[in-house]
1. Given that helix-only ellipticity at 222 nm (-39500 (n - 2.57) for each DSSP H run of 4 or more, over all residues; to 500), derived from a single structure, equals -14500, which label among P, Q, R identifies that structure?
2. Out of P, Q, R, which one gives 7.1 for distance in nm of label points 7 Å out along Cα→Cβ at positions 373 and 437 as computed from the coordinates?
3. When percent of Cα pairs over 25 Å apart, for residues 237-412 alone is computed for each of P, Q, R, which one produces 56?
4. Could you figure out which one of P, Q, R the value 6.2 for distance in nm of label points 7 Å out along Cα→Cβ at positions 109 and 493 was computed from?
5. Suppose you compute Rg and Dmax of the Cα atoms in Å for every structure in P, Q, R: which one lands on 53.0, 185?
6. With distance in nm of label points 7 Å out along Cα→Cβ at positions 125 and 141 derived from the coordinates and found to be 1.9, which of P, Q, R does the value describe?
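Values in this text are rule-based calculations from the coordinates and carry no lab data. As the structure is a prediction and not an experimental result, all values here were calculated from the model. Cβ atoms are built from the backbone, for glycine too; each structure is taken alone.
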Structure P
Amino acid sequence: MRSEILRFYLPFLFLLCALSLAVYATTTDELIAHAHTKHLSEARYWHLLMHSPDSESEIDDPAFFLSSEGKTDLSSELDETIRRLNEDTNRSNESVFCRFPARRVWLEHELNTSFGEGECREYEALVAKMDPQSVTLVFPSAHINSPASMFGHTFLRIDSKMESKLMSYAINYAAHTDETNGLLFAYKGLFGGYYGFYSMLPYYEKLKEYRDSESRDVWEYDLNLTPDEVMAMVRHIWELQRINSWYYFFDENCSYHMLWLTEIARPSVHLRDHFFYYVIPPDTVRAFEEEALVEAKHFRPSKRTQLLAYERHLSPQGISAVKALSTAKTNGAELDTLTLSKQEHRFVLEAAAELVEYQYIEGKMTKEVYAARYHELLSRRAALGKGELAPVALKANPDIAHHSARIAVSQGWFEDRSPLLIGWRPAFHDLSEDDTGHLSGAQIEFLDTLIGVDHDKVTLEKLTVLSLASIAPVSHFFTPFSWRMKSGWDREYGGDRVSFVTRVGAGASLGDEGMYGYVLSEPEVRFGFNADVGLGFTAGAAINWGSRMKSHIEAGHIFYLDGDHRSRVMVSQGWQWSPLGGVQCSYEGIDQDYREDRFKLGVNLYF
């Protein structure tokens, strides 16, 4: 009976297969025509998949494109994608079918079709391992002694159902370079001298790099993306593996590429529209907030922040014991002879273990010495039982910091004129501004320009090409040096004429985030109407009063090779009423061949 049924239906089965093959052979042109009818090459999502703000993709790697004109002709790339997905018989790991799952899923949905099945084992194995459920935006704060890292950094973390996030996957974009020359790194970073690559690695490795090795506090912003939206992001991340693009420090940087990935996940948000000519990591965090993507925030203090917290809760005797234990000048048994409370005893052992690990990360001891010393300290700490945790003060969230770009409008009262002063600075922060959400003692400014308008006369008061500062206070456990540099035009040398100055200084600082003082030695070179070389010394202090009020005081003296010398005193007071604006008043007194007092009162407007 079965054989008779089979003989009856077998011809129909062959006919059905033949018809399917015939349809398959003609489907590609129909699908492409359908795509043209729906104008899919102009669709926002196709532009997102192509990383194309307009008509050209920002991805520079030819391997990302299937059409030879794909980078500049998105319609051609769409046609070739449909053709390859529908006609290629190879459906294994390196096939178009497996390499571009985000394109495939979107086209199947838009064209109401299916491109069939494939054997994408590598992709499926990764998805199974990641188990993508949610996404977190991660912001490691500025690294105070590294100019290249003073803006901070952002990357994404793909979280699974696991409670611990350390084994989640971090999605990062960064320039690929082994460059050690800071000036060359800055030049190439500004003008696209490096390729940027996406990378995917366990989150604990990124924490080890930023929080431990570079002592950067880490903020985590849990996003409210759904599992389906997260999966859309993961599909596109797979497409970007081993794909490169030119890296630009100001715009096509680490933060900018996280915006593309998030818009791929949720096309209804327009994160990139928040930015014009540059993208700075703290502003990225704010953009995620403004697009209502953030549902929870978490703070992970750096090893340096944790050790500074121990400093605040230890007596002088306890601090001495920590340093002695970390260098093996004393052992745990001798610690029992000190007159410490049991809780401080615990803090001493905990801090010593943290300091030993920090010194190992810094390369100040071998792995063998570290392992033995660290194990002994933790063993002695375990014997003391459970105790209190050393309180770590929660720092201000970066998303409440003042915005990066600034327009300043103020009235000036100088020795022989009273100009209206109009300033513009594209980025980012100086020592006189409110530190809320910023790294205290850090300064980085580009193209800070100040114009004076006095009656019908317009003058250039200042044009700072680049100004950097890192005022890092010395503590019991840390001995960083402080430094700053400035290069640009100003009127400090001669009130009625502009000269170009380059100044580089180094010194030391004492204090904390609330109040610090510093002393710097600052050689100076000037060009212009009265070129000269000098050596100066500067002392200054800054006080954060709370309620976003800050005072900054500075006094300096410089001796020039031609025998001349100059003194300068500066006092400023600021109040930030919101991230968008603040009031600033200042006094500057200069004494050289002439005496000039300069008063200014005005507002800073941020955007």
Structure Q
Amino acid sequence: MALRPAEKAIGSVRSLVSPDTEAWWQQLAEAGDAVAYCRAWLALQCEEIEQVGTALLLLADDGGSFVPAAVWPEAQADVSYLGPVAQRCLGTRAALSERGSDTHTARLFAAYPLEEAGQLFGCVVLDLPMMAAGDLPPVWRALHWGSGRIETMWLRRLLLQRAGTEQRTRTALDILSSIADQTNLDQALMQLANEIVVRLEVERVAIGIERHGRLRLAAVSNSAWFEPNAAFSVALENAMEEACDQSRTVTYPAGEAPSGALSVAHRDLAGAGGACSVPLTLRGRAFGAITCLTVGPVPTEILAALEAIAALVAPQLSLRVELRQWLAGRLSEILRGFWRDCRDPQRPSFRVGVAAVLLVGLVFALARGDYRVSGQAVIEGEVQRSLAAPFEGFIDESKVRAGQRVSAGQVLATLDDRDLQNDRRKWLADREQAERKYRDALAKHERPNARILAAQLAEANAQVALAEDKLVRAHITAPFAGVVVSGDLSQLLGTPVEKGKVLFEIAPLDAYRVILKVPENAIREVRARQTGRIVLAGISGETLPFIVKNIGVATAEDGDNVFRVEAELAESAPGLRPGMEGVGKIVIGRRHLIWIWTHSFFEWLDLKLWGWLP
């Protein structure tokens, strides 16, 4: 069957293979690296599709960027004009064709994306002669079937990369487990250097650790001892500092992909061989470095393995370094780190925060405020009267309880007076009998007998008066208007009471005093006539002023020694009741705020030091 003219124009697969095509197939089969493979593949695609002016193959690198992998027909050909088309193809992830502009108006640019399992890894851009849209399917078909080889190469590269990563990770974990068994830092560093030499098969490995702001050589492979001031040791330290100052891996010679890092110290150290240094970093700060020397240039595989080892062992080495330092060393390290953070231009917020803290501290150090001594406070009546049992008896009735208001003369409780009534009637009868006998003796002029009877009559009168007085006192009354502070006999009706037992306590409603419990460490500042304010739990929204009247004796409460300070309320407030509690503060005077907040701690520290020191 004859081919269509359009298919002849785009150069479909031909039955005869030209010598150039055979050469490209041979190069594709014998390609030793990805560059040769991609160039041969792109040439075969262009041989299969006729009239291709220029072709560009873009593939993703390790960093995720798309870079030219091959250019046809010559590697030096200018393909920059195909860049916008390739960028739009990668952005849309779809095949597209565009008419050329400017000097390429008679050309058609065709771009085809390369994907594997939904992941975009490159694209192919062809410079073709102008053709109709219906003539493009054979081009897409040829690129689609040909992209399988590039996908295979890309997958093979991914597998090799993963295998290399797994091998490096396994090696780093083995080394980490070997140094974890060492008891101190020096042994761990020596073990690390020796393990790297054996596993990576390099000539020599040295490890440096930062001390007092400078890197110091800490371990050299296969060397139990080294001279710190020797020229070789100084060269190693210079190379390590060169890598740490730049916070990046430094290699000499630079290799195929130069990093742009300065490597003057590494050049002096390597001589005719190769040298590389990998910084040991933790939380963005380098505290050491691993330097490796090789016979020739440092292979890429060794450099990647060394970076993996450094990243894995850095946290453990940093912890060992911190544990090795004494308190002074850790403090100096903290101060140096703080100073580094303050000078770091990439941390302006940290410097602003430090400046704000210093400003606040300066304000607190210079500002003054009222120094007040606080303590628990309780409201008591200025006069508190106790009502006791006037004689032994039984409780007959209770009319009030604690918290109730009473008026002057109001009966609070009564004692059982039946025995008193009987005694009164008995003495009344005895008085009448003595009075009758006394009158008979006077009528008979029996003076001696009359004097005896007069004494008995006086005794009877006294007993009657005593019984009547007890009957009156059996009714316990309030001596003044006030509030019952304590006492509740409602549950004790019929129970006996002893003479003198306190039954009620009454305080007036218009006269109060404040009792403050001041701690012992603050009592020396308290003086009479000082003022203060109290806030009570029952009326927390209002502060009451008071004046210190007297400083009492110390008492122990809950294991602490406190002094009872008596104060007088400067003004009364509605709702006050004896027994209300709160917090009172006595104004001592003006002091610096920093002293107010810290003097308690320093006083406690002075006392403890006095007790501990001989």
Structure R
Amino acid sequence: MTHMMTTMTTLTFNHYYRYAELTDILNGFADSFPGLCRLVSLGKSFEGRDIWCVTLTNTATGPDTDKPAFWVDANIHATEVSPSVCAVYTINKILSGYANDARVTRLLDTRALYIVPRMNPDGSELYLDDRHRTVRSSTRPYPRLDHQNGLYEYDVDGDGRTLTMRIKDPNGPWKAHPADPRLMIPRDPDDSNDGEPHYRLLPEGLIRNYDGVNIKIAPRLEGLDLNRNFPVEWVVESEQRGAGPYPASEPEVRSVVQFVIDHPNITGAITYHTYAGAYLRPYSAHPDDYFKTEDLWTYQEIGKAATRITGYPAVSVFHDFKYHPKETTKGAFDDWMYDHLGVYAWTCEIWGPQQQAGIDMKKPGGGYQFIEWYREHSVEDDLKLLKWSDEKLDGKGFVDWYPFKHPQLGEIELGGWHDEYCWRNPPPSLLEKEIAPHADFIIWHALISPRIEFNDVQVQAIGGDAFHICVVIQNTGWLPTPVSGRAQEKQLVRPLEIEIALPVGGTLVSGQPRVEAGQLGGRALKITPYESTDPTDDRAKVEWVVQAPKGSVVTIKATHQRAGTISRAITL
């Protein structure tokens, strides 16, 4: 118990956890809250590390598999480590809130959560070691094993940072901003090579097979992108970089896919990434008119809650988050969850440096410029970012240019944005403030799931040992029992099943021992009082006549894959 309490009382959210520390924290949760928390391994990563999954529910009110559940995962991409802390913060908030917070108590009594704080333990461990080596996701070498010629990123001065090299070159495309010479701005198209100095900007690094003149950029050996490996509209590597040799080929993705398929009670999901400061929804490869209309409306309503609770806008990947206007993303987790399983899934991109600096990411004509901003934005935006670094980050975000003698290029300067400190993830001092609201949205999203309850149970003696039993089951959740129109349309979810178990010697006079009662509606989209059309599609009624001795007990059980399992014993 001493170890358990030490782990819980020293938990902080102002640094990034290495794998061993994260494992210790998760074991501490499971040891300290045995009735509310269970820790299991989904499987092994490429390098053999456990992919930890935390199950949260009050086991005294039933097992997790008998309750509607919500899925959360984090850190599928190697350098996106703040999501892991967000997941741990969420676990801590929920466990600490049980019996102290009415919403959290209701959550664990009636629902379950499956939280995977680090889906990609190999890639993040590579990034979090002292050398900060980066890959996109998995460390499995793919598709090439060889190193290619050209400039590759490397900490040439050994200070623990990989910055930018600024090299004087009369034909370079950059010059210093007149008001703040730290800032590099593009030269005018008609500039001459005379007068003020001009520069080339290159990643800090070394050049493999340098000929003394030409500097080529070596292709980044990013390898696999685990968020292109899910089995939805998957395409080959030549069309989708990092996709892998076949869908779910990678052990990390395969472990998650198998767990999700084995738990049909999952009703929604969020996968946490960095960075943009936004909640992204499907589709990645299709415009919004591809949706079933009511599903789009429901997604938009959930998105409004995400914005209200976290401050992040909720947007479409296809319309607001394309990496290239003529390319689309395939094989992503949220697309798979919605398109194949029919549950509302989100990708949350934690942290937005531009928003922190007061930059409006909205496009003038509507939508957002989360990706386009990097291709084109005003100099005023760059000046705002520098001011933000100076005033809010004590100057640690942008490193002033300093001279360095490069072993291949000679006299250069190093400096620029310290990407690892303030772009890929929040600076440690701002981490907890940034991640805290997302725990509240997880709680909200989990509580809108469908949930069946007994609405009414009546037993009436009708003579002799005969009894009439009438049971009404109701969905008390906001979402309908199949969750989405997609699930209903594709018949992805079994109907509600209601069954009666008789005592020894009892006889069923009328009715069926097991009844398929269809799907039940929810309160979703009942958002206007001007059309008063509220049918009781959230209820199902079943009747039986049984013959059994007075005082004997029959059991009524109702089961729905997503809305839970309930039972009640009835004394005749």
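1. Going label by label, the one that fits is Q.
2. Q
3. Matching structure: P.
4. Going through each structure in turn, the value belongs to P.
5. Considering all the candidates, the number was obtained from Q.
6. For distance in nm of label points 7 Å out along Cα→Cβ at positions 125 and 141, the value 1.9 is produced by structure R.
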